[in-house]
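Structures for review follow.
Derivation of every value follows stated rules applied to the coordinates shown; laboratory data play no part. The shown structure was predicted, so the numbers you read here are calculated from the model rather than taken from an experiment. Cβ atoms are built from the backbone, for glycine too; each structure is taken alone.
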Structure P
Amino acid sequence: MSAKLEAIRLEFISKQKQLEEAGNILKKEFFGIDKAIDDLINNTRSWYVLNEYQNRPLVINLWGLTGVGKTSLVLRLAELLDYDDRLFRFDLGSKSGNYSFRSGIEDLCEKNEHEALIVVLDEFQHNRTLKGLAREEVESGENRRVWDLIDSGKIEYYQYYTDLYDLMGYVKKLTYLLNTSIVVEYGRITKGLEAFKAEFEKERNWNDTTNDNLLIKKLMYPSILELAGDSFGFFLLKDIENHLLKLNGPETLMFLKKVIKIAKKPKIKNFTKSLIFVIGNLDEAYSMSQSLTADVNADVFYESSLKITIPQIKNALANRFRKEQISRLGNIHIIYPSLNKEAYRTIISRELQKIAEKTSAHLGLKIEFESSVIDLIYKEGVFPTQGVRPLLTTINYVIKTNLSLFFTEILIQDIRVSKLTFFVKDKELVCNYIFKRKVLHQQATAILTPLEDIRKPKKDDLQAITAVHESGHAIISAILLRTVPEHICSVTTNNDSNGFTYTKFPWNYLSKKEIVCRVAFYLGGQVAEELIFGKDNITAGSSSDVQLATKFLSNMYKTHGLGKLPLYYDLDPNNNSSFHDYEEVETMIEATLKEGHELARETLKKEMNLLLIMSDYLSDYSSLDKQSLKQMILEHKVSDVELLEHGDLLYYRNHLKKTIAKQEESSGLFEGVSLNYQKKMN
């Protein structure tokens, strides 16, 4: 093996090892996203190890909810690979400032084009080129350059030269002097020297007394070399001097105008060796992002986020970008899950450990936090769709702001202490001061628990109304749609609602036969209020339910063709490819709303005992989880229905296979069909 080949082999092995080590470190520092880290390392490998073979930028897309560590993961990877000084981050949600594309592009373009770089295009969702239902174009010059960078790695760059404007002013004056009073031969002024000096005696660059009769002074040579040296093949100041001393006045003027023209032209900067990270939040793909509640178990959103696919990401992108732009982003899409409960608790433990390590280093004190502290921070700090940031704020006001009080107590009481242990009791953060395994002193301070205060049962009329309303939704979900809700709340931290029922249906399609049941589900809350409190006492809290039911039916009948006739209705009368007579479809919507309302009423009357038992519980307590709800339903339901856990094989595949078997039995469906084709079908 040649020495050169051996050197390549060793470098290859070294980079592979460094990349693997980086992945291991990232998994220790970022929690709940191991698969995303593996995908990141694997997709980065070709760029990092075999960069010299790359002739287009490598584009890696990272999508997820806010606060799950997309940007910080990339920045940390760059640091571990020793690329932090070759990383350029742009915030596409900012039109000005240090991280805006407009401000930062100059720093990028000043880098060596042939060097491997990392470019981070953060908040990419704001770089949209389409908006609104009409998909109107969003005009932006910066948009075009961003897409050029992603596509080819080559962008136009207008470099700013201070001396260019001085030179333009000089040429303007020189044009006048050459037309009126001076003559130049071989780069020197042979006539009108006094007039030239009178005009330029105050100009720093043009008045060089050591070269009195030179038209272009030597102080100007570096500027000319910088502005256009490469274009003329000049590499030394002497090259410029030799050229200028061959020219007369008009020829010199023409030369300077060419220099200006070249300097004003945009340069094509080549970043084909770059790794480009496209990072963004796509609410259209992460449907749970619209929920700001802190009351739903993080695991519920986590499970939903695991089902998001690349086609869903591309469909979400289609709401913001043109199809050809989506294709430029390529097919490397790393889809972040939302953080689950275990990940959040691990992050809390890690942050508390950092506090303990820092205290040990500075004060020589050992600190321990009991599980009750982690429990409180989780309850107060976790908003599942908002990631880590609210959590860190909670740790700050629960722990960090109170530490000085406990440290000061040591000095005030002159306590001999080797360890502090913290726990939570009765809305107080309590510290035990320990020496030789004995508690010598105890100090407590009150802590704010705003979310827990809100979550406390109110046991008032509003909670009673909400309990009945949400019980109605939950029972319809279980009895008619055979799905136990994931979570039900009669008191919530969400200002937009008094309660909610979160249901995740286990099948991924919507059939015509379930339309009426879905409407009953939407209207179940209002119907439950009517049955329990009387028609005159139903409340105005059902507006969103009524809207959802109406929009649902409108979508089913007008868009999906699931009405009496498979027609597509369009509001635009100029669209000749669709149907515009709404009278019949509006009648269908009204009739189905009535049918769904009546079905909900019949179902809840039949399940009145279950409705009362569930409402009673939720009027005294704030919530019911899935397991407790399922147990309650199984114990008290009257209807003979089997609750579903999985929805992959409910009807369609089994029915298809039965139909095929029946046809085969009666007419020999597969006679003459090759065995391979039959295997493919199976």
Structure Q
Amino acid sequence: MVGSLDLPRPLAGWRPERLGVHAAIADPLRKAATGFVLPAYVARRHDHELRDLLTDAASGEGPVLLVLSGHSCTGKTRTAYEAVAACLADWELAYPKDADSLCRLLAADVLGPRTVLWLNEAQELLGGHGGEAAAAALRRRLEQPGPLVVIATLWPGHRHELTDRPIGVRDRHPQARALLAAARVITVPTVFDGSVLRRLHETDDGSLAVAARTAPDGSITQTLAGGPALVQWYEQADGAQDCYGKAVVSAAMDARRLGHTSPIPLALLEMAAPGYLTDAQRAAAPADWFETALAFARTRIKDVVAALGDVAHDHGMGAQRGVCRLADYLDHYARTARHAFFPPASFWHAVEHHAATAADLYELARSAEHRGRLHLAATLLRRAADGGHGPAWTAIVSMMAYRDLTDEAEVLARSVLQKGDPEPILNLAWTLDEFGHPDETERLVREAVAAGHASALISLATVLSDGPEAEEALTVAVALGSPEAPFLLAELRRNAGDLVEYERLLWLGASAGDGNARGELVSLKCQADEWEEAERLARSFAEGGDGFELAMMAVKRIDDRPEAERLAWAVVELADRNVLDAGAQRWQGGTFAAAMTLVGHADDEAGAEAVLHRLAEFRNPQTWAVAAWQLEGHNPGWAEALHRRAAERGNLYALERLAMMERHGNAVGAERTHRAAVDAGCGLGPLAALWEAEGRTEVAKQARCYGLEIDGSIAEPWMF
């Protein structure tokens, strides 16, 4: 019904707080600062880039999609608001609050010319339940004529989750990837640079002046939003009454970092909290402990931000009942500070019964699986599947197949296929291929093709390798809009000698966000000695968050040392932008290749040592870890220090390497570090391998098969 839609209305009628702009610390010179505080705005380089694009859009005839990418509390939403207000002041603006609202808005065709579609925190719309349908609908709208500006904000980590092509698992975001591949991405820096920072010290705005004095590292927007004070308030909450609020906030932090993206039900927090308290604290809890805890968690720090906030109604005014939202900065902080903490049993019992959606259950289940809790993961996956989340069936079938329950897995996969979803049976097919049963793989893939999905057609073409049937399958998959099919079809056209069609298909795949097509395009330009064009392409992909092609260019320029080094350092410098993307192994392949190139070009050991020293001075934990890996053989002390430094920032690769280094002389320490890596999400494999190396083969076998219990002990045999 049109009346329930988030209909466009004049921009002048929107208040910045209603669009998601954070309130700031109050001017200390104002004795009675109340309400929403919005300090003076200081434009930076990215603001000019955004405003130029909006000016062009206002005079153009087609729609544009702009994405502001930046970490928590860097001012993405404020940047967007100020630019839209400056350049499109007489336009209308529509702000859908979830994927369903966005789909209905697009279906109603009410986004007329000169409208801004506001997608604040776009991962909430594109990454969860209904996100793929919303992305597909928005792609169709962007193909229509008429001036329309779609402006979205995303954390880098969320953008990578939506745009990176997964390896070895089902692709859950093909439509979102294709949508965002067409976007112009503007990076909002984490810190203010020196010249702007100096200007802030001279400002008359009290809020900005305080922020400049208390943020020597340039994190002005974080300080304005009260993030550091919020963290300090949380960490020091150990008093007789505060401990209950801290337990509730801790449960919310764990829910968010492990995959619960929907507003968090208060019932979940109430059931989870006891596991975060000591026996004495639980015994001393008053009857109204939860109300007291919520009051504590909703305390506004510096009158700006609370750990837990209200969630606005999707339509209309007021707050939703029974749910809350964790503060962004606290969420960001928890992903590093709590990366190796596995929540207690009460947390998992709470999410099993009170997770907001089946999609949230699924993400929590995958987090449990990555942390070796296979029985827990299977339990949550089953509830997610029964709740209607299709990918959960695929995960269950995969787990059954690796337990050698292939017959049972096939029965389940076929029942899901009959309902129109081929993904479980395709997953089983490729698992059997991994086990050395290619005939069974082809049989199951051909059975899945009947569903008419692009993924099944791509699988069939992969099984067949080449030939008319493979080409026909890929041609249909391309027509269905698969981002991956153009690259595979391009390979067939190249083998047939049709180089014009080969390059056209590569461009089609690259424009849809396919990394294979992008890499092949760069290689094609390199082979033709079109190095400038190759670098332009590689840098455009790097700006989108993938520096591997640029690193491969450095490897290819082995005969031109200055060029190779220039490109390799460019990769390292671009990767350094992800320094605050805690826990995410971003740019791992590209950084590794660049470091190998730089060390390989050194004249001698002293030159290599100088390169490693320079790498260690960057801010990206992944860069430290790569440098440490190269130091392990000849300077293990320095290597261990760098690995620990990176691991403390949530880098999983560094944590695994630490455990491997400890195997040589500290068996107890090695197992402890391996267990920390499991709890951080590295999987059970390295820990089981350690047990095998120590002769505990039965223990390792049982762990691989049945996983760990919630408390970390080896699970007893269990059935699906």
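Name the one structure among P, Q that distance in nm of label points 7 Å out along Cα→Cβ at positions 299 and 403 of 4.6 was derived from.
Checking each candidate, the match is Q.
Which structure, out of P, Q, was volume of the Cα convex hull per residue in Å³ derived from, given a value of 346?
P
Work out which structure the value 0.95 belongs to, where FRET efficiency 1/(1 + (r/R0)^6) of positions 267 and 307 (r between Cβ atoms, R0 = 30 Å, to 0.05) was derived from one of P, Q.
So the calculation was done on Q.
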